[in-house]
Structure P
Amino acid sequence: MKWRHGADLPPLPWLEVVNPLVLLGRVSHALFDFDGTISVIRRGWDRIMASMMVEMICGEYPPTPEIESEVAEYVDQSTGILTIQQMRWLEDAVRRHGLSQSRRSARDYKQVYNERLLGPVRERLGQMNPGLSGRNKLAVVGARAFLLGLRERGVTLYLASGTDQVYVVEEASALEVDWLFDGRIFGARDDTEEWTKERIIQDILQTNKLKGEELLVVGDGPVEIQSGKALGAVTLGIAADEKRRQGLDPRKRQRLLAAGADLIVTDFSQHKDLLRLLLPGEEAASASMA
């Protein structure tokens, strides 16, 4: 069988089929989020952003539980969008709460955030051991093998991130996965909001004249999953614990469920069977799927 619905699959301990109607087996193109989906180089970015936002909103005043909760909820829900969009929210929040006497532009807030985040990022890259094992320790388990498997089977790969283009390219290169995308890497450019994930997905579908089920969208955040779902793509949520690079992060799973992911896995440790599920012409997965 060259295609199947989610409902046709037997229970698999490593795969959560959320949408039994999802059509599998026709994928020819795939769009990946980067941070938290492939890379864990920026692990902890959300804590750094939330801390910075609370500081900028409160100014000289001590943070309140209400502001901390508001910021935490926003950061969680906005995972995957362009950083400048998050900073525009911060600019509005500072004005709305009226606590801080120092008000900056979204561009300035983005610069502060990048400066704080790049410290641990540079440290991790600097401490990375040479060779494949060192690179794999900064990636979600099985991510590289899954990307290689897709490419070897003729799937056209794209990478899209809310992080600035220069950093996405640099970090994908450090993991030595950049070449798998043949230049199709889309990060934020300056402070424009031009290359949103929704627009990139639309462009992929239109340029290649694809039906929705021919595009796979893979990510750990709601933005790419919601955008892919709205445009009819097959959406695969990655609910990995970034500290361990594998296993379940319950918060991510809930976020992916709310976003409407068709399928959810914790990581790519079962990449061989996952490839058999998603790609046309692949043999039915082995004993675990029989």
Structure Q
Amino acid sequence: MMRGKPGTPILRAMVFQLIMILVTLVAVYPLLWLVLTSFKSKAAYIADQFGFPWPVFLGNFVVAFRGGRFARWLLNSVIVTAGGTIGSTLLACLSGFAFAKMPFKGIRNLLNLVIALMVVPPVVMILPLFMMYTKLALHSTFHGIILLYVGLTLPFSVYLITNFFKTIPNDLIEAGFMDGYSRIGILVNLIVPLSGAAILTLIITNALWIWNELLIALTFLAKDNMRTLMVGITTFKTRYMLDVPVTMAGLLMTTIPMLLLYAVFQRSFIRGLTEGSLKG
């Protein structure tokens, strides 16, 4: 039998490492450019858009924070993100438990319908939702947009949680009934504690999406005092005549909370994704 050359595995490993380095650079470069631009003055940015900031200029953060209602926008983002994430997680746990442990007629077709909704882009629903929200007086209200975010994140949430709940042994459910638990009691006291990684993964994923979402927030939160951070940052391009460093400073301050959230729960997030993919 013919054997490969001794250097072939090493060459493949080197090529693989090179590809991974290139992919990492492509992924990290936008964030690096965001950080570097945030610490440049406008004159320094015009002189050299891709160089390192020297001297370091902190005035962009002051202008970004004071130039708009940054604190108010931050609070709005927290309200919308927390409300949408909590609502979606609660409904996903209830639905996932029903799909995974309470079989009924037509369950497969209903679950497939829910999963199919994941491929529907939100942009195609903007116009009918806008007309409906205007008639129902839900436009420019926090509870209205939270309801929208819950509906948009629910299909993926149900899919992820259902797959995880299916891996929990049915014997545990039967033991719960024997101990006198109701279905809700089994979900709260038995299923949820065993699904911490999956639920945490779901919370982080939905929070990241809602926090960074722009189109829906821009359409359904028209009042200035109700804007989220992502919508508020877009106003800098008119107020400050396309002052890119100020805009990047605002975006950097907007990004930091989600980076901290991911950094703190990184291990649980990755474990939840891995367990969900293996068990699903």
- Structure from which 21, 39, 22, 13, 4 was derived, P(r) over Cα pairs in 10 Å bins from 0, in percent, for residues 161-216 alone, options P, Q: Q
- Task: Tell me which of P, Q gives 1.02 when you compute Cα Rg over 2.2 N^0.38 Å.
- Result: P
- Note on the structure: Value 9.9, calculated as mean count of other Cβ atoms within 10 Å over residues 25-32 from one of P, Q, is from structure Q
- If volume of the Cα convex hull per residue in Å³, for residues 9-128 alone is computed and equals 181, the structure in P, Q: P
- Comparing P, Q on FRET efficiency 1/(1 + (r/R0)^6) of positions 81 and 209 (r between Cβ atoms, R0 = 30 Å, to 0.05), the highest sits with Q
- P, Q: which one has distance in nm of label points 7 Å out along Cα→Cβ at positions 41 and 121, as calculated, at 4.3? Q
- Structure from which 2.7 was derived, distance in nm of label points 7 Å out along Cα→Cβ at positions 201 and 233, options P, Q: Q
- Note on the structure: Value -13500 of helix-only ellipticity at 222 nm (-39500 (n - 2.57) for each DSSP H run of 4 or more, over all residues; to 500) was derived from the coordinates of, among P, Q, structure P
- Using Cα Rg over 2.2 N^0.38 Å, for residues 105-248 alone, single out the structure from P, Q with the greatest value. Q
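Every read-out reported here was derived from the displayed coordinates using simple, explicitly stated rules and does not represent laboratory data. No experiment lies behind these values; they were computed from the predicted model shown. Cβ atoms are built from the backbone, for glycine too; each structure is taken alone.
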